[in-house]
1. Given a computed value of 26, 17, 9 for semi-axes √(5λ) of the Cα gyration tensor in Å, for residues 44-107 alone, which structure among P, Q, R does it belong to?
2. Can you tell which of P, Q, R yields 15.1 when Kirkwood radius over Cα pairs in Å is derived from it?
3. Which structure, out of P, Q, R, was distance in nm of label points 7 Å out along Cα→Cβ at positions 28 and 52 derived from, given a value of 1.8?
4. Match the computed value -12000 of helix-only ellipticity at 222 nm (-39500 (n - 2.57) for each DSSP H run of 4 or more, over all residues; to 500) to one of the structures P, Q, R, and report its label.
Structure P
Amino acid sequence: MSVFRLIFNILWFVLGGFVMGLLWWLAGILCFVSIIGIPFGRSCFVIGEMAFWPFGQDAINRRYVNRFDDIGTGTVGTLGNIIWFLLVGIWLALGHIGYAIACFISIIGIPFGIQHLKLALLTLAPIGKTVVPRHAI
């Protein structure tokens, strides 16, 4: 991990990453309450870890990593993403957008605001995604 990436991740953690990572994990715990929510919960924990330390990581479709479609990257995954967004995703997206606006107010916070917006977009469809180190893409 480069020094700049480490510094950005530490600043990110303070400027909303800690809170949003916890909210992703809370959403994951709530999803695990029901059996049918387990795939949603798994996605929450994977992306929640990225929400803690996002610099140097990317969320990509599992189809590109595994080289084949699975249940999360097909039609069932699309249906799951719609249900996800209506029940949980919209709230996480609003949280990330709120932090992005707060970061954009200062010029120094712009890179963090952009990262919050990337994570807000990820809340639209997290099922079928996986987090990989940026150099692995």
Structure Q
Amino acid sequence: MATKPTLSTEQVTAAMDAMLASAKADAPNEPVAMAIVDAGGELVAYLTMDNLRIFSRRHAVRKAYTAAVMGQDSGAHAARLAEQGRGIADLGDPRFTHGQGGLVIMQDGVILGGIGVGGYPSGQRDEDLSRVGLNAMNA
């Protein structure tokens, strides 16, 4: 019977711990939300810092979901759609987002899930924090 790799508890915990530590150290007064989803886009881990507005909380999950389901980092996916003259709404899934900050989690060419951050003033900073989590998973 064939099996495919999945996210382990250890990987998810390492990613969330690394992202929280980095967010607290780099910008403790700028709260963020962090989310990890599996390959089907289902939430496996979520954490929000105190005093974060609801949009950013939801956006972290949407970024992770978009990366996992589309198999492409959320910002790159939005750029690809724009090049085609299309918008995120054209895809018909209200859980997709055009926001930068969601990264695909892959192992040996297989999509394991997505990781997303929402809350910083720039999508690049969200993506940078997502990358901290992704790197912790692969350490």
Structure R
Amino acid sequence: MRVERCDFSGFKVYPSKGKTYTFRFLNAKSESLFLQRKNPRKIAWTQVYRRMHKKGITEEVAKKRSRKNVKVQRGVVGADLASILAKRTAKPEVRAAARQAAISKAKSAKRDKEAKKSATKPAGSANAPKVSKQSMKGGAGKGGR
């Protein structure tokens, strides 16, 4: 048994019931409203209206629970989470003192490196004129051609 749907109301049309043109209607009421060009979405008893206005739906009572994003703190390469949190919670005075110590250590290391470099450099090369790579290749150097 093949059950069709009414093109206007959306109800089932059983065999040997209703009217069929190019459209299929449940009864004369549906046919008449269709021929008057009535919109089934605005007529309260049709299935289309009930679907649009969410009538008769009792299954979906519970709302879907949305998942909350949870922030997770993790360590990065070279620093574990404990050291990161310790640095973050340190007081500004302690942080400034550590920064000054690191700066003075870096400066002293640079000074030592410069002193070592100047000690190993021959004395005659300090007075030699500087020559650019371009002029060594045979180019014009500064000032153009």
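1. Values: P: 26, 17, 9; Q: 21, 14, 9; R: 64, 12, 10.
Derived from the structure labelled P.
2. Computing Kirkwood radius over Cα pairs in Å on every structure in P, Q, R gives 15.1 only for P.
3. Q
4. Among P, Q, R, the structure yielding -12000 for helix-only ellipticity at 222 nm (-39500 (n - 2.57) for each DSSP H run of 4 or more, over all residues; to 500) is R.
Quick note: the coordinates plus some simple rules give every number you see, no bench work behind them. Bear in mind the structure is a predicted one, so any value in this text is a computation, not a measurement. Cβ atoms are built from the backbone, for glycine too; each structure is taken alone.
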